[in-house]
Structure I
Amino acid sequence: MKDTLKHKGMRNKLANILADKGIVSTKVLEAIKTIPRHLFLDSSFEDHAYQDKAFPIGAEQTISQPFTVAFQSELLEVEPDHKVLEIGTGSGYQTAVLLHLRAKVYTIERQQELFKKTSRFFTKMGYRPKKTIFGDGYKGLPTEAPFDSIIVTAGAPFVPNPLLAQLKIGGKLVIPVGLDEQIMTLFTRTSEKEFEKKEFGSFRFVPMLEDKN
């Protein structure tokens, strides 16, 4: 598959749709306009790539709805060189948005099939996360902590304490919390032991998987 002027036009339309839905960050909207989402999908879904919908990517996982990606990215308030931990690499589309925002991205994927596929895709496309890890997102990445922000791209039944512990003071954790339906939740670390919590309505994600060992 190639990236054509037609695809770019579709991305511009998608960015306008997201702006109409309330996304205000020009940096996030620019990422949506720039990143060729159709390349992150199976070719059979190419015609649907710029609809504001989630789609299957294999291993019972999905590529998130563009609005959800933009919404989570906006909540993070990423600045250049921010150290960001992503839980759930998936297709790599959210990773690409974070990289476009010039973050230093560490990304963890629990599904080995997706981990291998997406790692190869990153290499082919020239996307360069700091680290791509096959592992348990509930544990975070203590060896690289603390992080400016952490983003969870799967539905967590609870908030894993290791993720909160791995935030810098002033750092943000964006996580959808719940079982069948999730509440998008933002935690900001205000001191060594204190966190501010805000909620942003209902979303629907695939479940966050725990280590089976």
Structure II
Amino acid sequence: MTAPLRIALADDQALVRAGLRALLQNLGIIVAIEAEDGHGLLDKLAASPVDVVLSDVRMPGLDGIALLRALRERGDATPVLLLTTFDDSELLLHAREAGAQGFLLKDAAPEDLRDAIVRVASGDSLLQPVSTDPVRARYRFHDEAPPSDTFNEREVAILRLLAGGYSNKEIARTLFLAEGTVKNYVSAILDKLGTRDRTRAVLKAITLRVI
């Protein structure tokens, strides 16, 4: 029998934490650690590892993205799933660049919450958190000119990894390519999209539904 997943939960609102704790327990997931901000969670995680960190993005003190960076800086690779309302147009990219495994809207259905936790615990990344029109609209890029050429399957795969905050080296390792080859692909992607950097490329690719 598989042991139940253990998670760490960070949210500055006590009622939200209590609601999530009860919901997760009903879903067969153990809330092993709770904290009202990132500082509290960092201290507790050092002594008691968990399978997944579930954190609100916006908290006083150390917020979800800062918590994520602090974990990665100390070598803690515990998957992090961020709860958000998507009210910041570049939130997704900032958190992806910091190393988040996924996002979940705060009004997500219970089964979606459980599925997201299980997936990131197993090593998956939720690389398509902008699949719905309302969320995609939040990330609409000002330049909607069509790309100069179509994208092949490999370029789309690289764009998705760029959206996940992967470096050229990490993309190369993931796709079994030479780092120089990835660099060439990234340059070609920027040229096709008419953008100057990776962040703008991802935003435009989302807007144009390339990814």
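Only the coordinates and a few stated rules stand behind these numbers; no lab work does. The structure presented is a predicted model; accordingly, all values stated were derived computationally and were not measured. Cβ atoms are built from the backbone, for glycine too; each structure is taken alone.
Quick check: 4.0 is what I get for distance in nm of label points 7 Å out along Cα→Cβ at positions 29 and 157, calculated from one of I, II. Which structure matches? The value was obtained from structure I.
If you line up I, II by distance in nm of label points 7 Å out along Cα→Cβ at positions 77 and 125, the top spot, with the largest value, goes to I. For Cα Rg over 2.2 N^0.38 Å, the highest value in the series I, II is held by structure II. For distance in nm of label points 7 Å out along Cα→Cβ at positions 21 and 197, the highest value in the series I, II is held by structure II. Work out which structure the value -14500 belongs to, where helix-only ellipticity at 222 nm (-39500 (n - 2.57) for each DSSP H run of 4 or more, over all residues; to 500) was derived from one of I, II. Of the options listed, only II reproduces it.
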